[in-house]
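Just so it is clear, none of the values below were taken in a lab; they were calculated from the coordinates. Values in this document were obtained by computation on a predicted structure and should not be read as measured data. Cβ atoms are built from the backbone, for glycine too; each structure is taken alone.
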Structure I
Amino acid sequence: MSQTSQTPPPLSPYLTVDDAKAAIEFYVRAFGATELGRQATPDGSKLIHAALVLPNGGHVMLSDDFPEMNGGASKTPKALGGTPVAIHLDLPDVKATWARAVEAGAQVKMPLALQFWGDEFGVLEDPFGHRWSLATRAKVATKDELDAGAQKHFGRK
């Protein structure tokens, strides 16, 4: 993997995927990621590690699945039946990124819409089973608006 002088952020998701090379291509197309570097297995068939930076400055690391290093168990979201985690991206133009991600093969899990907390927000699942929430702040919601929205969406009827 190429070395950079850039200091990594204090928290970065580390994704396990089937076909890390294809995942990198997807994240570049869908989210405008830039690859910082990669390290392949000696035979070149899998990636041991790769690092990406997103246009908003966030970092993502990833590798291929190595069941043989986990007692024979696959650790991808698809093998595990899904993921309870969503990687959140705050973006200056959520609509453009959303359109690119869907065009690149992401599945819509929650349509992009203005939410009661003031964000234009939606959830996508990438082709590798990882969930991404995307948002742009559309307005600053008041405490009363937040309370009313929470009651409407989560309160008992």
Structure II
Amino acid sequence: LPNMRSIYLYPSLCFFEGTVFNEGRGTTHQFQVYGHPDFPLGDTTYTPIPLPGARYPKLEGQLCRGFDLTVFDPDSIRAQGQLDLHYLVEAYRHFPRPAEFFLPSLFIDKLAGSDQLRRQLQQGWTEEQIRASWQADLQTFREMRKAYLIYEK
């Protein structure tokens, strides 16, 4: 990844690798822009091209409309302390052909660890509802890990 902004945005934008959207590969702003030729929203356009590290970028040579996140300060992204599902939720919600949003391989299920996130998006869940669905498992994990923590917060 080319810079700290990319590193901090990666957990939020990596899910686009399991969709028909380009996640910035084939640009100088990997994991800092995302888009698709048929996406009706956005503040930028770009055309993915072959570059070192992205010889065959998704949507190569096609003009993509989407969002440019290079305007965000890396420290403000890091300060959020959590991945931002807003990008994915809104992309799915506004994509004109939701049945074609996810790659046929369902790679998003591997990225997310299960099919739960994909199914929640398909059912129209909001970011807040998705996050709420994680809370019981997160609490179980926090309790389980207590025995292994060697440093205080």
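Computing helix-only ellipticity at 222 nm (-39500 (n - 2.57) for each DSSP H run of 4 or more, over all residues; to 500) across structures I, II gives -7000 for structure I. Set I, II, criterion percent of Cα pairs over 25 Å apart: the highest-scoring structure is I. Consider the structures I, II: one of them gives 19 for relative contact order in percent (Cα under 8 Å, 6 or more apart) as calculated from the coordinates. Say which. Answer by label: I. I have 14.5 for mean count of other Cβ atoms within 10 Å over residues 83-90, calculated from one of the structures I, II. Which structure is it? Value 14.5 for mean count of other Cβ atoms within 10 Å over residues 83-90 corresponds to I out of I, II. From which structure (I, II) was semi-axes √(5λ) of the Cα gyration tensor in Å, for residues 67-130 alone calculated, if the value obtained is 29, 13, 9? Clearly, the read-out refers to I.
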